[in-house]
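Coordinate-derived values only; no laboratory data. From a predicted model like this one, the values you see are computed outputs, not experimental measurements. Cβ atoms are built from the backbone, for glycine too; each structure is taken alone.
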Structure P
Amino acid sequence: MSLLLIIEQDFKKIDFTKEEFQKAEYDTCTFIGCNFSETFLSDITFIECEFINCNLSGVKVRNTTFKEAVFTDCKLLGIPFNDCNHFLMSFTFNQSNLSFSSFYKCNGSKTVFDNCILENIDFSEANFNQAKFINCNLFQSVFNNSNLEKADFRTSFNFYINPEINRLKQAKFSKEGALGLLESYNLDIE
């Protein structure tokens, strides 16, 4: 069964907790100031869509496709991105809060996180090679057996990444941020 195709439409200030969100394939659509909180977005496709100032906290995303999706000034708390369709998955996040979300086993290669709050996120067994973490707070986020090769953490902070259990070849860190790589060694650095 093929989905209805919705192309180049703008959706402004719609509360999808009160209105049904149509199951479809959205291509080059823009969502501005919309509330999707706890909404079922399962089996929906978003291609080159932009979400601006939207609340997507707790959305259900089983088999949801996000291809070249851009989120700006959005609240995306507790989203299990690991439930999404991983084929062609690609994102950009700007000034958004993704705390308590999960990217477990996701392929987030080349993802950009710019000025985001990324607290308590599970990046375990995920591929975020060449990802950019620009000025992000990664407090209590988990990196376990993650591919972070060529990722850029130079301006991010509050992260703890154990180099013995993560792939970090050619990853970039600031001198101050490099302390987050040494925490597992229980060193006294002054």
Structure Q
Amino acid sequence: MTSFTQDLKRWQQRSFTPQDGTPIAGRLRLREVLLLLWRHPPLWATAIYRLSSWCHGNRIRLLPTFLERLNMVLFGLEISPSIPIGPGLYIAHPYGTVIMAARVGANASFIHAITVGMRGEWAFPVIGDGVFVGAGARILGDITVGHGCSVGANAVVLTDVPAGMTAVGVPAAVREPRSARPALAVRR
């Protein structure tokens, strides 16, 4: 369950970061865990996925499928317990979200109503570490979204996205991140 601990720490950093912007260090205390679970119901969806994945990995029969179905009913999150997902998973709004990837790296962020899955053939996307997927985005087929990529809201990604790049549009075009592009000059 160390992956879930990392998931909790990501939520903790978003919820309890001091006003000076320094991240909170150290172990999570029980009070903070309970506050996180109380304040953020979507965190329960991540907890249910992690438990189902743990049960699947330990060959506990029937329970992973039951937990997967429970996640669908309670949170509208469809995610198979057999998908390996790295620590630090952040699903802000699980409702209407489908994640059927070959694997998902560490510190991945999924916002709302996204679909990650196959496209016509039995092959699934690979999502790298530190990937951000915006609301309504679709990542489909046997493709790779590299480490540190961003996928814009409502983008439809059908081709590989190299590490550190941004994919936006329908179908998605790959661009440099906004911070790497020169700012537009303002005319007066």
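Points worth noting:
- Among candidates P, Q, the computation of helix-only ellipticity at 222 nm (-39500 (n - 2.57) for each DSSP H run of 4 or more, over all residues; to 500) that gave 0 used structure P.
- Distance in nm of label points 7 Å out along Cα→Cβ at positions 95 and 119 - highest-scoring structure of P, Q: Q
- Looking across P, Q, the calculation of P(r) over Cα pairs in 5 Å bins from 0, in percent that yields 2, 8, 15, 23, 18, 13, 9, 6, 4, 2, 1, 0, 0 traces back to P.
- Computed 2.8 for distance in nm of label points 7 Å out along Cα→Cβ at positions 7 and 71 - originating structure among P, Q: P
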